[in-house]
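Multiple structures are listed underneath, in structure tokens.
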Structure I
Amino acid sequence: MIRTRQLSKRYGPREVVCGIDLEIPAGQLVGLLGPNGAGKSTTIKMLTGMLAPSGGTAEVAGFDIGTQALEAKRVIGYVPESGAVFEALTANEYLRLVSALHGMSEAEAQPRIERFLAFFELSAAETGSKPLGSFSKGMRQKVVITAALLHNPKVVFLDEPLDGLDANTALQFKSLVQSLAREGKTIVYCSHILDVVERMCERVVIIHQGRILEDGSVPQILERTGMRSLEQAFNRLTSTQDQAQRAEDMARSMNS
């Protein structure tokens, strides 16, 4: 469902994604991890057609992102890290606009919009009259997630999707994501919350400095690194320093 061959992105002399080879089949929920600046978001933006690769190829649902970007975007759902919306529109107006861009009729789109808003416990008064600019961060995130899933995409990219969500909504959304994967959707879940990825994802890909360092199930990664948790394995693979010692040294320096 997702296939890359030597996918790379360069900004001037700096290569931020360095020849990534990756295959993700239909129905798999994959956690994409890496420290800040590792190339995660750049990779996702190339796979969604937002950025043109500097080299290599990428296919999503059988469509070449370089030559069939429009066809690929029709089957992709994307929750970006920024969560930006048209703040002057109401939630209903925004979601109707998104559905129209995906070629959905009003008769098809409106029941789906209503089901998602009910799922996220957003009232008709909130979604029908208030501009999105007046929404809280969590409420806007619910609308962004709805917009990404409204057209029933085959492939879903989630970049920090829990940002702003309260604990109950986050739990409900995680269950939804797992259910969508069981129904055959391919889901790439990008997050810094490692314990969530460890519990949810059947496969984890760790990127550092634009390259894949690890790719496998959590038990496989723990066995290969000799660590007891994904957090420990991640730290060992992506950092040359003992984070606990650094924190202790910092706390001591504050008192000096």
Structure II
Amino acid sequence: MIKFAVYGKGGIGKSTICCNISAALAKKDYKVMQIGCDPKADSTALLRNDKKIPTVLDSIRDKGNNIGLSDIVFENENGIVCVEAGGPVPGLGCAGRGIINALEKLEALGAYDVYKPDVVIYDVLGDVVCGGFSMPMRKGFADKVFVVTSGEKMSRYAAGNICMAVENFKGRGYAKLGGIILNKRNVKNEDTLVQALVDDFETKVIGTIERSEDIQIAEEKAAPVFEVCPESELVSRFEELAESIISICGGE
């Protein structure tokens, strides 16, 4: 089983990228499970046409320990398994602690054994890499971490913090840095700025997603680019990115 986490600053496009990677891998007959680790619970929105699904934490609050996998795990028409960790009641509790509870509940219910995914993708909010937000990096969850950034200053700043956290955690047997995904915003000297970040952490850009209206068109339709704009150049970009990730993670 290939397991990896995608981190990045809020709003940088992690979920859009994750959903399109999931769609690309599903087209290649991989069984994919995408787990959203963000209190907004919108990671898998493009895989379920924006239809709301109960989050793990909401289900725990509603049903206590009586929840089953059918309450929190949902498959779309392409066989992609969708899970949203969710967050605490606004103003109460800790979002990081909620991620820990959600992932532990999935494990306790045997989700990975029941659904038998070939690939598990953890989509993680990366503005803060502490406590529960580092949970997907820990041993037994993701094996590799991929960081999404643009050339914008705050995006690169957040990406640097995430890369540093991965470096600091590696002595504990946590996931290793797999590379950088450049989600372009067409800022001045964008490639050069991101390359400097890459050089600092001795890693590489494993895929570049060009800025395109096709992304906005697909998001308006609440679906991956593959479904809405099948002739788009982005389709091949996402396919190449998915193949790179599988290769880096040791898959075929």
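Readers should treat all values here as calculations from the given coordinates under stated rules, not as data from a laboratory. Predicted, not measured: the structure shown is a model, and the values here were computed from it. Cβ atoms are built from the backbone, for glycine too; each structure is taken alone.
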- Work out which structure the value 16.3 belongs to, where mean projected area of the Cα convex hull in nm² was derived from one of I, II. I
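One of I, II was used to calculate FRET efficiency 1/(1 + (r/R0)^6) of positions 62 and 222 (r between Cβ atoms, R0 = 41 Å, to 0.05), giving 0.95; which? Numbers along the way, then the final one.
On the way: I: 0.75; II: 0.95.
This value belongs to structure II.
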